[in-house]
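Read the figures in this text as sums done on the coordinates, not as results from a lab. What you are looking at is a predicted structure, and each value in this text was computed from that prediction instead of being measured.
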Structure 1
């Protein structure tokens, strides 16, 4: 399911961060003494390590931060995405550990005690009042260092991705659909209308397993974001076999059987599907904001976007987030930089490169564009506290499992019950 574009825009590592020689520390060993907001007096030098994909925004954010705090200098370094994730733990364990690092996934970084608990800073800066709880939950780690969604905060968000539904407004109008569906029933009714009219109801490229987006969106729209996130985060006792997920798996199989998705979807990757949708092949297309510019350029004013229909607005997404090294000697200044990430200035820079900003007021798209629809959906999801992390990040092997299982499901080689059992078995091997 991982593509370069997805990995870049979503800011999410689909493989667990490479293990480093254990420091012998646990998350509880992170410094938790008194902290100070703002930056200390005197000259301070911070080092920050990220990836080029986030670099344009980060460099501009650094410039703004240094203007606010002239006594602080931030040295920036980046490494390509794949190498960065493979070497992050080793870098943090070294004598040259940077003060601030991009954290693409928790992996073993927290368990090995390589980044600092941000709990004191969260309280001091009031970050729990700044961000909806689901936006921070994916960076909360339990004392076991593995279970997410509870415990101390270990990274602060800078920008976000969102997965929802693109639609072709011109096709919808010809089918008598005057507004985005507000329920799963209306969504399916629109799929049926498109099929009868000879249109592709739901464009899909599943060579990398992106059919799992449909399963997850249906599941969390019915189970609720908080309940869905428990499984994604590895909470003990969770099961994939919820009523919502069962509905999602059954619907995907049913849609394949009815010809609502292209018959050759398993042989098409995400960008291939984006290209097809941009050529007006499809009424709907489930994808993330990272492809909004491409789809908007192809379809112009006919490109629309909405959050998947449900009682409350939910979406799949994650954040670009930064952590403080456990070895940093300038943690207070580093935390001030993390606090600056949700400023209007920093948020505007994140929006420029395609992320949804931490400060929603910084999202100022051109009216009538697909980005305006993306922002409107983002606002709905924020209001309903409905962001849920990617299911494929639930374990280090889940991405591969979902690719295989979704291909077999829509190919008619696996039934919904066997699909659910396979996904849960993968989860259980990691989380018990």
Structure 2
């Protein structure tokens, strides 16, 4: 039984990068031509010139709230806001909704969401039955996992959510090889089985997602005979990264180009620095170019011990949107990045908002190797100009700020 889903997972990194960079200009050209939204966003882009990560980094980042805004503005003409390349009909069998609502299309490609790779890495194999407890209602999660399971050659029981007693009964009688769903619901099912005094010996593995999966819960499941693995996917993009038996971060999927950028910007962050995940999808039906997920993560150095050669990330590390209200004004991460960009001496910047309620204080902490006379005053003036708020400046040596992706830290007391 092969550890790898296919040969793509173990190919030389240079071969993978060359393939992705060859596909990138074709995808950009397709997106510009086949979708009105990308035709506008990328109107001034020459697709043939975008053949490197450096060139990709010069394109605008489109964030989820912008996608929602375009959908809302153009919903009367196109429910997808001009981002989908297909219209209703045989080539678009289903449409889903995520909170917002944001509407997402499903195309006809086999394993459209590319979930089979993550399911395989979690230990599932062809010929097995999977108990799928992701929702089949409105959101695509249930269908995402089911299509991946079918591509892997598995049979699926569509358990969906709720009805824990019936879930226990179905697992006891059908004897699935494993579970797919949220980790918290799996715990509820196992707790209910214990309460009912029903053994579930067939349930030995699980692929979980959509929630945090702390080591404590992973160990709790393992103590009950279930080896749980996690994956990171979104309704917009499908699979982004998945856990392997090494349990050292998440390995990126083969069908996406992932960047880590400093929150509030499109600027790539140095390897290891926590930043926002920005993803370019090679999906022809729903092309997303430099799509800002709003999630924080960081690249892990070195290859996966399993032999998979794609880049690894640490997994979900919080949200990148740190917009904070200070003295009645909204301050955004992009504004702090704008201030820092004016001064080449500044390596990193972080705005700390403190004080009791109705007594906000702002301190801009900056890492710099230089403390030229007047720099702090210039930074203070730039901060006021950009945010329209007064704040102090604190100069720090390189490496002083935490590597947690925060550009704005709300340290106020709300007691």
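When relative contact order in percent (Cα under 8 Å, 6 or more apart) is calculated, the result is 25; to which of the structures 1, 2 does this value belong? Here the read-out was taken from 1.
When log10 I(q)/I(0) by the Debye sum over Cα atoms at q = 0.06, 0.09, 0.14 Å⁻¹ is computed for each of 1, 2, which one produces -0.28, -0.63, -1.30? Structure 2 accounts for this read-out. Of the structures labelled 1, 2, one was used to calculate helix-only ellipticity at 222 nm (-39500 (n - 2.57) for each DSSP H run of 4 or more, over all residues; to 500), giving -8500. Name it. Only structure 2 yields this read-out.
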